[in-house]
Structure P
Amino acid sequence: MSDSHESSAADHERAAEAVGALGFAVITLSDTRTEETDKSGAAIREMIVNAGHAAARYAIVTDDPAAIRDALVATLDDPAVAVVVTNGGTGISTRDSAYETITSLLDKRLDGFGELFRMLSYEEIGAAAMLSRAVGGIARGKVLFALPGSTKAVRLGMEKLILPQAAHLSQELNK
């Protein structure tokens, strides 16, 4: 990497640190989970708080396009929320409708998020990673990420991709 790239990355990192704590929303998309059984949603919230951010909203929403859309629109309209993370509904089964609903709300896609998530997943689980339709983007001026529902997958996405870049993304959106 050239000196100008290293200096640019360091500049972005410093600017992102100035953003401070962000408000995150966590939405679990499931027909079967409850607050007591939602280990993935709990893991995401714990990681958000441990990273110095706030878990501003949390909900469990059925894997139904209208319910997902309503929950996302309400969340995206919340001024306390800068980043939305969903989990579940990104697979290929008949009931998995999160991808279509979420992508219909995106103003800009962050294609690299899904690509990197699947690459990192491939390193852990092999070719089954191709079944993931994890996606990220910008919706109504907020950052929105959709992760699979497994706790291992949400930990991977949060640790390796979302938390390291959330402040930078927010800073870029608010330039």
Structure Q
Amino acid sequence: MRASAEQERRLVEAAQKDPSSFAELYEENFERVYAFVIRRVRERAVAEDLTSDTFHKALAALPNFDWRGIPFSAWLLRIAANIVADHWKKAGREVQEDPPDLAADPKLEQVEDQARLFRQVEQLPPDQRRVIYMRFAEERSIREIAQAMGRSEGAIKQLQFRGLETLRAQLGEQHG
């Protein structure tokens, strides 16, 4: 559950006084930041590293954070956007592929929706979760997933179908 603005302000102030209190801010915002990063890099290991870098940088800069009523997550997403942009600049020297659109400011509502979906995918049975992740986050083909999981293409299609149906049902319950 998302902290209110007042609770968030208190958490930030506590973490500014005692960095060990940063753990609550981390827990509150991890999924949101990870969802933002994975959408832009599409590789799990890289997204995990960049998300970690985001929180390390935020913790280091926390004494300079000035509360202005803007959600703390917006500040974190700005840090994450800069780290992702730096990642693509470095990668651009090695690969001549266009990175995802980084110029766009992160839309908090869209990132919240992605984080909510990420949490719901995490609740799927392990095989369904793995298929959904490989198919949509890694953009692998059914054939590639079948080979990686040692299953038939039909079995992968069935796992994908069941996972998507479960997600649709969960979203339908939440949004009427």
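Values quoted throughout were computed directly from the atomic coordinates according to the rules given, and no laboratory measurement underlies them. What you see is a predicted model, and the numbers here were worked out from it, not measured in a lab. Cβ atoms are built from the backbone, for glycine too; each structure is taken alone.
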From P, Q, which structure was relative contact order in percent (Cα under 8 Å, 6 or more apart) = 21 calculated on?
Q
Given a value of 0.60 for FRET efficiency 1/(1 + (r/R0)^6) of positions 38 and 70 (r between Cβ atoms, R0 = 25 Å, to 0.05), point me to the structure among P, Q it was derived from.
Q
Hey, helix-only ellipticity at 222 nm (-39500 (n - 2.57) for each DSSP H run of 4 or more, over all residues; to 500) derived from one of P, Q reads -24000; which structure?
Q
Entry that produces 13 once percent of Cα pairs over 30 Å apart is calculated, selected from P, Q
P
